[in-house]
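So, here's a batch of structures to check.
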Structure P
Amino acid sequence: MKKLNSVLAIIAVIAILAAAFSGCNEEKKTAVANYDAQCARIHSEYAVLQQSISESQALIDAGEKPYDEKTISALETEIANAKASVVEIPERKGSADEINSLVNNELKNISYVEVNERLASAKTALENSIKIMRQVTNPPESFIIERIKDIDGITGYSSVTEDNDPNGMLNKPGGYTSTVYFAYNKVEDPYHVLDGTIVDNGTSGGGGIEVYATEEDALKREEYLASFDGSVLASGSHTVVGTVLVRTSDELTASQQKELEAKIVENLTELR
């Protein structure tokens, strides 16, 4: 009888140990599964990040000029930040508790989502800036008209032709490829000197948009106009947007010039 009781006791101990071992084994399996799931997530995010880095660098390397040069350096910075964010995944080892601690305290803190979002945002900013530069690089006359026709205060507009071009520069080397003059209702004309056509009145009647084949040509023209600033020959404000020269009337006040110029530039550079 004593022998039977001993055998039963041994069997009971073995059963308890087996149950305990089985429980520990299940805990470790769960911990390992959690570890593997986090590793899979990290690898997936890493792959997306690497693709974004590659595409962003390719965009910069293409060398296309953006409207805002700062978008290039901003993207370069985010590429560097993205590369610096990459860390090695800690090796799995130890008990279930140790693996769970590794998962909760380290693996769950590894994420490339936010850095990838910042990189994607900077990439989009550069892409949009390039698109803007394209649309203000020797745009067609129709584009200029489309962008100024709804500006508050502009009451009319007219394109120059070779027959009525007041400067005789249309389509000549270094000259503009098109010019659109416009009338503006804040221009005061107490002596009725602006009684001709919109083209006849020129920039004095409101302003003009001159389009050039290259940025260099536009800047040369702007530099020429700037030489008369502050003199009796001053023709108003002037600023270059891509290869487009935006001019406003000297008959406007400085604040009116700035307001009108800003609205024109905003419309020309808006992506629609």
Structure Q
Amino acid sequence: MIDQWISQNANDLQVILFFTLFFIFSLAEVFEPKRPGPMRRRERWVTNLLMTALNIAVMSLLPVTFFDVAIWAQGQGFGLFNYFSLPLVGTLIATLLARGFISFFTHYLMHKVPLLWRLHRVHHLDTEMDVSTTVRFHPFEFLAALIPGVPLVVVFGLSPWVLLLYEIFDAGITLFSHANIRMPQSINRVLCYIIVTPDLHRVHHSSYQPETDSNFSAVFPIWDIIFGTFRTNSRELQETMELGLEEVRDKRTHQLGWLLGSPFRKELNHATKVETP
């Protein structure tokens, strides 16, 4: 019964939470911005919000979701966690860690596999980072993420109800980590080892490639810490560091049509750097 309810309502719950927190963090960006500028770039927000709406529509049309796969695997008794029949607390911890690993590993592949990077670079082409960047992804990336994700959900045998908790928490933390908000460094220095903070994720959005290839975790940074991709500091100040990609720094990064077609261009041409208004 609960599995059926999860399958039918998980997407709606995520969308409702997403837009509620989007509004809250948008207000926070107005009153406590970390960096100047992003809120004034109307073209960025129009493009990013259109991509957000497009991606929400695409996600609702996906042929299968992680929830569906987890429910099926549980019914068949497939996966490590289903085989060992873990206690409630063990199921909670194991599923959260395993789902975090799936997210980390998929994100890592998006950066390291050239074909996947063509899709994922749409997210990184944004020359600023705020809440509007959160779901600025090429629609095909969600389909591509199913390729490594679905088998891993089956292998681990993730609990559907814990998976729902993770996805709801993920929606909140992902918005938080992209938000252009100022946090006291005394808090960030501790919190960034527990969850992904804006300052930690901003390093990942740096245009400096060694920094771009760090901090792949979406919610809990534990897998970056374990695999040595955890990076708390950038070579530049957070307030002035260059974000985006070095390849393209002009208005194309905020044009919806160009962004949707960019994965089909093997190489991106350099252009004049965009000026901060």
Structure R
Amino acid sequence: MEVHAEFLEAGGITTRYLVAGEGRPVVLLHGSSLGIDAQVTWMCTLPVLAQRFRVYAPDMIGFGGTPPAPDGRHVQRMERCFYVRAFLQALGLERCAMVGHSEGAFVATRLAIETPGLVEALVIVTSGATAPRLGGEADADWSAAAAAVYDVAGSCTTEDDFIATIAPLSTTNPPDYLDVMRRNYRAARNSGQFERLTEASFKGDYKSYTRLQEEMLVPSLSEITARTLLIWAGADATVPVARGVALLDLLSSADMHVLGRAAHMVMIDRPRAFNRLLMDFLDGENAQ
């Protein structure tokens, strides 16, 4: 299935997005760490989903081929929610399934809360920006793991250092994935993304990091009406399975699947299993 890159205006930003397929619309939202964009996140997923659905995968504001905000700063989670709503409106989508990975899942979940008529199905993929904290030493462990892999200023000053730093995010680190990450790193150094994320990167303060979801998501999670699926990675030290279970317990009607031998980039590490779960869920086979 051929994937096309197209552009549209969303919230005053010329947004690059990938699109393929025909059928019911599915929107894929990537995370917000250095080097991430729609292509590298969904390279194994989008072509498969496009066999059955019309799939849209935007480069979020300040990532990939989408420029940053006009003032050049890094846009935080709540602002990305407004931006994605503008993107969906520009596409003319009135109802869609949403799949969010990592920080992208915060946006998808918040939209499912704010606009239940818009989000017909919600998939949350190993998301530290959505799951609650656990309390005690368990939080200290995942916080330290996250601080290590997202240490933009301290550990990512060269391309090879960057690749070594992000290695724990994947159990497989396949060459095609690493090739795109290398290219994206070079683009980040040239575009100013490196400096923006240096200022905004996670530095181990998990209480501050999780405060936003505790205020903006947790009180309303039980009200989500969209069918919901959680896909977690068994070897993701940055977002352990226990946090996914804690999130599951707050949702009134959701299922959770854990894929072993996979880290944070679970869709890269276990593409066939991941895509099978996603296709079955989006087809409605797990609705009951």
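Every number in this text was worked out from the coordinates using simple rules, so none of it is lab data. All figures in this text were calculated on a predicted structure; none of them were measured in a lab. Cβ atoms are built from the backbone, for glycine too; each structure is taken alone.
Key figures for this structure:
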quantity: Per relative contact order in percent (Cα under 8 Å, 6 or more apart), the highest-valued of structures P, Q, R; calculated: Q
quantity: Top of P, Q, R by percent of Cα pairs over 22 Å apart, largest first; calculated: P
quantity: At a computed 2.0 (distance in nm of label points 7 Å out along Cα→Cβ at positions 199 and 215), which of P, Q, R; calculated: R
quantity: Top of P, Q, R by distance in nm of label points 7 Å out along Cα→Cβ at positions 95 and 183, largest first; calculated: P
